[in-house]
Structure 1
Amino acid sequence: MLTGEIRSQVNAIWDACWSGGISNPMEVLEQITYLLFIRRLDDAHTREESMAALLRKPMATRIFPEGNDPKGRPYDDLRWSRFKNFSAAEMHTVVGEHVFPFLRSLGGDGSTYAQHMKDARYTIPTAGLLSRIVDMLDHVPMEDRDTKGDLYEYMLGKIAAAGQNGQFRTPRHIIKLMVALTRPTPKDIICDPASGTCGFLVAAGEYLREQYPDLLNDFETRTHFHHGMFHGYDFDNTMLRIGSMNMALHGVDNPDIRYKDSLAQDHAGDEEKYSLILANPPFAGSLDYENTAKDLLSIVKTKKTELLFLALFLRLLKPGGRAAVIVPDGVLFGSSKAHKALRQMLVEEQKLDGVISLPAGAFKPYAGVSTAILLFTKTNSGGTDHVWFYDMQADGWSLDDKRQPLLDEDKLGPNPAQPLTEAEHAKNNLPDALARWSQRDGSERSNPRTAQSFCVPKADIAAQGYDLSINRYKEVVHEAVEHDHPLDILAKLKRLEVEIQIDMAELEGMLSK
């Protein structure tokens, strides 16, 4: 949990950057990302020094070489622990003219972070502003994973609040729900093919730490967690840098976060590689056939990005792998041949587990389009028996552009600190959705279609042309309305007619006077 002091410092830096000439919050975050990376390098180098001193052996790995850099500055001066003590003016010179060129040279060490630093640019305009940022970051306890992770999440939230690249940021409570619905395990290989800031991968890692406290005590599972479990693609280099740092600050040493245009490149090396996909891909409209990966067109012939992403998920999943992904409502009921073919494929050839209809304002203020969470398992041999539907009316936040919390913090999200009352459930449906999901093969089967959640047999879905919109199956309870007897209605009409005649007579009398 971030302290109020750190929040205030972040806010002050944002304001100082704005007044100092950096008007783009994304650029502010980029510069802070670079500085966090530099501090992380120094911490790693210090650990190596301590280990070498303890073992009385030379350092096995030197991040900062001995000697001087190409401009004659000692490499030791490029370390965070050294330059943070320089005067503001000297620090500004060292960071701009020596540290950043050093950062750009690191790409060859193989780590995902270093690869994304190769085009690092230093744009902090003044020595005073740099000194303030370094001082603030130096007071963040970097050994505390929760604090440094929360710091970065807070800064990501400020980008979203400023309307800069907010479309890359799925609300954290929706992410946490999707992770909880899929229940990641220590053996999973998890992928987000449109990773952005890596929110889904971060949440999956946090879920695993909470559910499996001994996860990192075993060498095999620890190695898998840090080096083989998490995979993210994006074609925006800024997002790759920010996503990689988000993973680093949440305690994942070397995730596979790499440049890839998911819909344009073939996926031979990644086919059937992943056991879990979590994603909210961008839905940009249409692509040209010439720019679309041929292996995706072999699954569904379409230019629609929302359908191509679903085809991609099926391509990437192992048999038995599962997915929780956000789709626009058009995927659920679109009438084109490609829409119907893909829905039929999910129902008949794979195992469609559930459809959660999200509130229309869930992605405001960035998008007002209605969306849903699709949950499915890749089988290549069918398996859909019933499909579970949930009609989410509230997610804990106001559904207008302000998106203000409607409950206290400990009552938000899919796992509140205590059970919600009926009135609180009306403001936050997430815990109820998670609880009902776990009963989808049991008590949920007997729910009437007037309930908030219910199951629909595959045969009914096939009979409706594989329409997956909840409104196709939901039944509305009509309250009985008592009607007056026709003779009573006639009597009322006659009394009304007499009253009108009297009023007219009085009006005429008044006018004649």
Structure 2
Amino acid sequence: MQTQRVLDEFRNEPFTDFSKPENAKAMKAAIEQVRSELGREYPCLIDGEKITLETKFQSYNPANKDEVIGVFSETDEDLSLVEKAIDAATEAFKTWRFVPAAERAEYLFKISDIMRKRKHELSALMVLEVAKTWAEADGDTAEAIDFMEFYGREMLRWSQEQPITKIPGEDNSLEYIPLGVGAIIPPWNFPLAIMSGMTMAAVVAGNTVVLKPSSDSPTIAAKFIEIVEEAGLPKGVVNFLTGGPPTGEAMVTSPKTRFISFTGSKGVGLHINEEAAKTRPGQIWIKRVVAEMGGKDAIIVTDDADLESAAVGIVQAAYGFQGQKCSACSRLIVDEKVHDELLEKVIKLTEDLKVGQPTEGDTNVAAVINQRAFDKTLDYIKKGVAEGGEIVTGGTGDDSQGYFILPTIIDNVKPGDTIEQEEIFAPVLAVIKARDYDHALEIANGTEFGLTGSVYSASQERLDRARREFHVGNLYLNRKCTGALVGVHPFGGFNMSGTDSKAGGREYLLQFMQGKTISQKI
């Protein structure tokens, strides 16, 4: 397959304007189309073969918890399938590694074309399977398209002649070659974008993979696998398993996997890193781990900030997708001189948010992902109050139909309190007063995480100081701390937030390749 495509410079996929009646109508139709397929069974895929097991599990709608989205084989019950999938990927790697970069990139461009045609369908599925609002789901799909377009172009760039120092009498070159078989373990919160980006970044670099999506969002991953098949990707290049921790553990610990790409919690990420560091019988390499983990992200508001703008950014960053983003604002650190005025504005905007079914176009906040998240969030809220915090809005939940928690603000939180330190991953905002800007930066940096952060200030001197001292991978100035765009805001964090892999950045693909220097005497 030879690509004839003439590529323009990368541009981000536009978001859908649902205020236009024709777009809202198309989204409603897509939701109904997806509803008509609910309860379907989706197979695993190994070496192009569709496999089902007797033991099944189901994926449910968090906003309507009795509604089954999809039915899946439980590979935890037959871990021999993990070995079979890794063996299929190993065999496919023998030929896929030598497929020219332009041909590998063309598969990503084909996938993006298909995604673009099925954009609303993919978004509608996320509305139902993980309770994303229309705008959040549309953004997820747009980001998935961006990853395909961006990584395809990046592979073409990395495959070109690399700059090295030349000397007389030798023909020298540096090229990047793939690693081998990868274990891809993505999260449920960006179930299309992060999942497809992690998978196809490894594939376009010449690797073959075994993909195990989260058990909370397997249907979206299964739909992606159908798209991969439609694009004609050779069998065995992407293998698809559906299971829980035992399946993931078998993928991580196999001596035949060369790298692990993981996005999820700090605890699981650290465990993967530890297991990957152990050399097992038959293993002839040091495994590479790409890990994006948690965040405890803060927005600092100084005494000279535009409080109207800050309030809007805080509410958007705290409650977008119910706060279930590693980049979400979970801490508001505000100069005590403007605390009362700012908090009044933030409370008003928060209480104006519509909590409801994500299938409705005007819903701002829907359900958290599952019962465990619901229970854990309410426990954190109680802990926040027990340690001296004051609930100023929200603080309650209702799980009678789905896992709904009101957007919550807890004021008078102290540095070091549990809800100021631990990632909650829910619509809960802790408000901490700072004596001054020095104190605010100290509080902001006073966690084990370092993913995103934001500062609102009219002072360029203060903003410049944040550039130097605010220790996060993605720093935003006078804007919200969520909403990273592929290519524009390469994404990844420091410390316990992960390996700073910079997804959507120019060096991301290097994590799935290794450099080979070739010198020939002439």
Structure 3
Amino acid sequence: MNVVGLTPIIPIVFAFALPLFSILIKGDRKIVQAYALIGTGLTLISSFKLFQLAYSSSTPLVYTFGKWVAPVGIVYEVDRLSALIALVTAGLMFLIAIYSYRYLEHEEGLEWYYTLYLGLEAGLLGVLLTGDAFNLFVMIEVTSIAAYALVMFYRDRGDSVTAGLKYALIGAVGTTMYFLALGVFYGAFGTVNFADLSAKVHGIQFPITGTPFGNIILASGVALALATWAFLIKAAIVPNHFWLPEAHPAAPSPISAVLSGLVVNVGVYALIRFLYTVYGGSLAPGLAHIIGTLSMIVIILGAVSALFGALMMNVQRDVKRLIAYSTIMHMGYLFMAVGLGTSLGLQAALFHLVNHAIAKALLFLAAGVFIHAVGSRNIEDLSGLGRRMPIATFSLAIATLSLVGIPPLNVFFSKLLLFNALIERSLALALVLVISSVIALVAYMRVFYVIWLGKPKENLETKEPTSMSLICLLLALAVIVIGLMAPIITDKLITPAATQTMDYNSYVNAILNLASRVLH
């Protein structure tokens, strides 16, 4: 099995084996932790190898499960876009796995936590690497089920169970809508393979499936409306955001970091795959009208989410709810950029997706250090802790300054790209970015002021947890380094990925050439 097929298989095998393995080792916490680190570590190595292969290849990489080529079988197809996001995902999952051990030191069921955690990682990587719209549905379900259960990890707490059930209910509605969209796609196109769908949309002949059966303009309109609504739910875009401010705070802090840094990216990535890979380039007038209308809706909802998220940050007392609304704001930025349909918009979206994932994970983990110390998420209860935990405070400062867009930290440069991409379309859109960032700055500074300069509630004997704070420090350094190297990263990683994603022909031809060789 090559590295494309192996990458998502590693965490799912480790996840399935862990419950049995934990019985054999009688639930020894240190061995469970070592097992989880081996699983996430091997996945990271595989993801890095995949990243190297994708960037050294001029065409997308293809892996055929069971040697059944598309459109007969399910294939994995990896371009630079998916390889880059997969590497960031695997890297953060490995670091957060290390952080989790100390954070959950007083909790039972560590083996079940890591079973779900590895399952979540397998789902996320499966979403990013698949070349099949039905397999995307399966992997979204794998991701979602693991996420629902992890939100409810504190199963003796009412808020955790309630938030998890609400998340599961709205998530199930989203995946059902996407499943209905797949039925419409298959009914009209006779396929759910991304390359084959793109070929049919652009009038390219594909083996076996032949020509579309139905009215592809009508089918595209209905299917894309359903699918986009599902992706809006997964990315927590207004008006489908309401599950996120409850789900993310209720989860353990390391899971909040995964949810806000990585899981919400599923909706953004899936939308990119449909808008740029399947419906990219020049289209027939009817299809072009549908994509234009859809893009405008996505941009408007993104702008509303950005402003709404920023405003809601300023009325929160729960530090994790405040950060969760920040995620809604940043997801709004990403949808605005994706909706532009331009190369610069895609570059900005990709760079911001990477930067936001790292900075937002850091922010949740840094806040988690303080929450772990006092057992409360209330901002006032964290008052004055910053002076006793210098590493976590430094990390919190770097994360907040970065997410606001202060140079030379990483998010500043992706926000600059976003600003340039948005102002090409409209000054109003660029102003949404600026105004929401200023509003968010007020909320972030309030949190930092209370934690750093506030008067402690009581004389707590708090000692900084070394393993957790060092992970925060490592991510804080990553935020600084990515910021300082932003021009190089944009030139060497972001632009090539966006350029390849815009070229739907290369995506189609990678599968078409393989299918032609095998089937003829």
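Tell me which structure, out of 1, 2, 3, gives 0.93 once Cα Rg over 2.2 N^0.38 Å is calculated.
Values: 1: 1.23; 2: 0.98; 3: 0.93.
Computing Cα Rg over 2.2 N^0.38 Å on every structure in 1, 2, 3 gives 0.93 only for 3.
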Value 28, 25, 10, calculated as semi-axes √(5λ) of the Cα gyration tensor in Å, for residues 36-155 alone, assigned to which of 1, 2, 3
2
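Laboratory data are not the source of any read-out in this text; all were calculated from the coordinates shown. Being a predicted model, the structure only gives us computed values, none of them experimental.
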